[in-house]
Structure I
Amino acid sequence: MNTQEFKQRLTAILSADVEGYSRLMRDDEEATVRIITSYRTAMTHLIEQYRGRVVDSPGDNVLPEFTSVVDAVNCGVEIQKELAERNVELP
């Protein structure tokens, strides 16, 4: 292989994880799954708004990639704001 066959690209990966996931699942699995599904939908919309795409979502984690570090950071900040507002409504 010569060097022309390789393409380089810079990618920023954001990792979002649910704090206390095991405890939440133990306490109320049905509600936890419902809420996390709702949160993932909101997060996916924000990720797309900031020109990212979800590359994986294992368990309670979401891993989007961005071609811009600035977009990744701004998206992370917006995700935190959105989820903080939603968390106020939880018991």
Structure II
Amino acid sequence: MFSITTKKQYRKDFKRFQNTNSKNIKAFKETIISLCERKELPEARHDHALIGNYRGCRECHLSPDWLLIYIVDDINKEIVLVRIGSHNDLF
């Protein structure tokens, strides 16, 4: 099982996410568990690799406009949570 680490910006983003998206917390928890267990995410999460400023990261959808950006570090067996927010917040 992989462990979770977080970036400073993610921690700031998460406070806002937590306060405004209580209905998406369940989807968030399920996604984190799947990532830690290295299970494939459901098709509805639209998990994919990113390019540009977020090259090396992956993105999945917690809802149509709430995204989680993360890195899978196979060497250290970590999932690094980079950002969470809406399309407007992140791009």
Structure III
Amino acid sequence: MTFDFQAHRAHDYLYLARRWKSLARRANLLCESFATSDEYELLCVRSPALETTEGIYLSAGIHGDEPASTEGLYLWAQLNLKYLRR
């Protein structure tokens, strides 16, 4: 299995946003722009499995030379699409 992060574009935010939008389409998740600065969108991705009273909030961002959190969250989402689709 090959994952997108192996292309070594971990600091390319626009590429990361495209990957999340693609994953959201494949999993039937709601993906919307929460805020925009210049050409950069802050994305909000919601699962239909999220209920009104229970849920979990996951967040990740690239800070300096530390892209591991965004790559880790994206990899987790790829591997857990069946749970996100519920």
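Bear in mind that the values in this text are calculations on the coordinates, not laboratory data. Just so we're clear, the structure is a prediction, and the values are computed from it rather than from any experiment.
Upon calculation of helix-only ellipticity at 222 nm (-39500 (n - 2.57) for each DSSP H run of 4 or more, over all residues; to 500) from the atomic coordinates, which of the structures I, II, III produces -9000?
That value comes from structure II.
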Highest-scoring structure on percent of Cα pairs over 18 Å apart (candidates I, II, III) is I
